[in-house]
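These are the structures in question, set out in turn.
Quick note: the coordinates plus some simple rules give every number you see, no bench work behind them. Quantities reported herein were computed from a predicted structural model and do not represent experimental measurements. Cβ atoms are built from the backbone, for glycine too; each structure is taken alone.
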Structure 1
Amino acid sequence: MDLLKLLNEDLALEYAAAIQYYQHAAVIDGLHAAFAGELIAHAKDEIGHAEALSNHIDFLGGIPGVKVGEIFTASQGPAMLTQDLIGETEAITRYKERIAQVRAAGDFGTEAILLDILADEEHHAHDVKTWLGR
């Protein structure tokens, strides 16, 4: 396992999630426009995740990346929120896998950071599911 490479991949996806949330918040309309403020709050959380990952990558002796993962856009609120939910669901799966990897390696410091991020991602997914009426 190349932990620094994996954490940099996570970092790129956190940057992408933040940008996607900001873009969705700016253009969402109709009945879903009421969620714009919450989308911005999610974007800020994603930036916080990026900061935590960057600092930890540096602490581990790596260089935090500057790549940005794929960003998805849509023209309608439900499609935007569905994109956001897919991203959160993928993040939850990815962080659970990463936590298992670092736990097996006995890296409890990294595990603690990832557990905090995972909790936020689960909260985001719950929010978006609620907004979509699921």
Structure 2
Amino acid sequence: MEKKKLMLSIPVELDQKFREFIVLKYRTIEKGLISHEAEQALSHWIALHTNAQKTLLDKAPNPLPKVTKAFLEIKRYLLSTYYDVLEPGATVPIKYLREAICQVRGSDERTITKWLKEWSRMGLIKQLNASIWELVG
């Protein structure tokens, strides 16, 4: 589907609430989530005020971004192997993260490095020291 950029101004408080909602729903803010949620909100609003309820709301939602999907797979592996609970703020040894990436995504060193960099860039993990990482998302 072709997309069109929409520029608009909203109150600062509404922007803050919208972003907080996205963080609560997805536990992160990353590329595409704000647009996806805004599109859903606009579709819902239009459907409420027209006879288009069926066509606008029957669309399947966008899939989770690849980075988030991979991160959730790693968290599931860590939960099934080492932990009972992994809340945001939990610390994980790099040894466990590397093992999880090897088991779920592949053991090539470039693969491991790529995922650690991507998750760090997206704010899902944060390196605390050489051997410990914090799960932010």
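Here the criterion is distance in nm of label points 7 Å out along Cα→Cβ at positions 12 and 116, and among 1, 2 the highest value is seen for 2.
Distance in nm of label points 7 Å out along Cα→Cβ at positions 44 and 84 was computed and gave 1.4; which structure, 1, 2, did it come from?
Details: 1: 1.4; 2: 3.6.
Considering all the candidates, the number was obtained from 1.
Here Rg/Rh (Cα atoms, Kirkwood Rh), for residues 36-91 alone was derived from just one of the structures 1, 2, and that gives 1.26; the source is 2. Which structure, out of 1, 2, was relative contact order in percent (Cα under 8 Å, 6 or more apart) calculated from, if the result is 28? Checking each candidate, the match is 1. Here helix-only ellipticity at 222 nm (-39500 (n - 2.57) for each DSSP H run of 4 or more, over all residues; to 500) was derived from just one of the structures 1, 2, and that gives -17500; the source is 2.
State the single structure among 1, 2 that was used to calculate Cα Rg over 2.2 N^0.38 Å, giving 1.29.
Numbers: 1: 1.06; 2: 1.29.
Answer for the origin of the read-out: 2.
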